[in-house]
Structure 1
Amino acid sequence: METLIEINRKDIDSIAIFEFTWELDETNADNTFESLISEIWDYNGRKIIFNFKWLTYLNSKSIWYIADIFSNLEDNNWNLYISNCNEQVKDILDIVGITGIISAVNTEEEAIESIK
């Protein structure tokens, strides 16, 4: 049974913001990120924010996908920010070192200002 995940996209000032809701785990990571990667590469704005405000969990496979997306975006001079992590998700990202390579800020507004 696949765990629920919802990702909504909104565009603000040529920035694509992806809002994640629920959980990213083994049951949904592959399908979720395959779809997300296609949508990112179809976007020409070169500025991406992952808003994790409503994300309650992510597993190691999801972290790998996020790091891979960041690496590919960086190679093409795109920007990626992470915003709005709850304490559990932030702790996971800190422990594995993602916040040391991808800019993570407290709010979506901070991310928008920083990425402009």
Structure 2
Amino acid sequence: MTTVRQWLAEREPAPPGALLRRVQEALGRDGERDAADAAEACLAAAERVAVTVLGDEEASRDYALDLLTADALVTYAFEAASAEPSELSARAARAMQTLASLGARASAATSPRA
């Protein structure tokens, strides 16, 4: 079985080392999933990274690598998804809906509870 982590390491052109390390880190356990699950694993990791950035009201340039990581993960997700062209449109619609809702999710996660 090829893992998501292995699949990513084989992508060409290879990303800069720091970005690849951060992408692999962001994947966490999902990196050990079967490469057939790369689209879902990468999107989930991108969401986690984006929620972290959006949840920090004092976000600064320190998050530049995280933003690049989220972008790279979404790009990889759609590279993987292109293996199933008949599902691409529906997958893109779901991803856009999920990513568009991240700001609200991040705000809810950082709001003080009453």
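Nothing in this text is a laboratory measurement; each read-out follows from the coordinates by a stated rule. Every value quoted in this text rests on a predicted model; they were computed, and no experiment measured them. Cβ atoms are built from the backbone, for glycine too; each structure is taken alone.
Could you tell me which structure in 1, 2 was used to calculate helix-only ellipticity at 222 nm (-39500 (n - 2.57) for each DSSP H run of 4 or more, over all residues; to 500) as -13500? Checking each candidate, the match is 1. Out of 1, 2, choose the structure whose coordinates give distance in nm of label points 7 Å out along Cα→Cβ at positions 52 and 76 equal to 2.3 when calculated. Computing distance in nm of label points 7 Å out along Cα→Cβ at positions 52 and 76 on every structure in 1, 2 gives 2.3 only for 1.
Of the structures labelled 1, 2, one was used to calculate mean projected area of the Cα convex hull in nm², giving 8.0. Name it. Structure 2 accounts for this read-out. State the single structure among 1, 2 that was used to calculate distance in nm of label points 7 Å out along Cα→Cβ at positions 68 and 100, giving 2.9. Derived from 2, not from the others. Given that log10 I(q)/I(0) by the Debye sum over Cα atoms at q = 0.14, 0.21, 0.23, 0.28 Å⁻¹, for residues 20-83 alone, derived from a single structure, equals -0.39, -0.88, -1.05, -1.40, which label among 1, 2 identifies that structure? Going label by label, the one that fits is 1. Between structures 1, 2, the greatest calculated value of mean count of other Cβ atoms within 10 Å over residues 12-19 is seen in 1. Which structure, out of 1, 2, was relative contact order in percent (Cα under 8 Å, 6 or more apart) calculated from, if the result is 24? Structure 1 accounts for this read-out. Looking at FRET efficiency 1/(1 + (r/R0)^6) of positions 28 and 44 (r between Cβ atoms, R0 = 30 Å, to 0.05) for structures 1, 2, the greatest value goes to 2.
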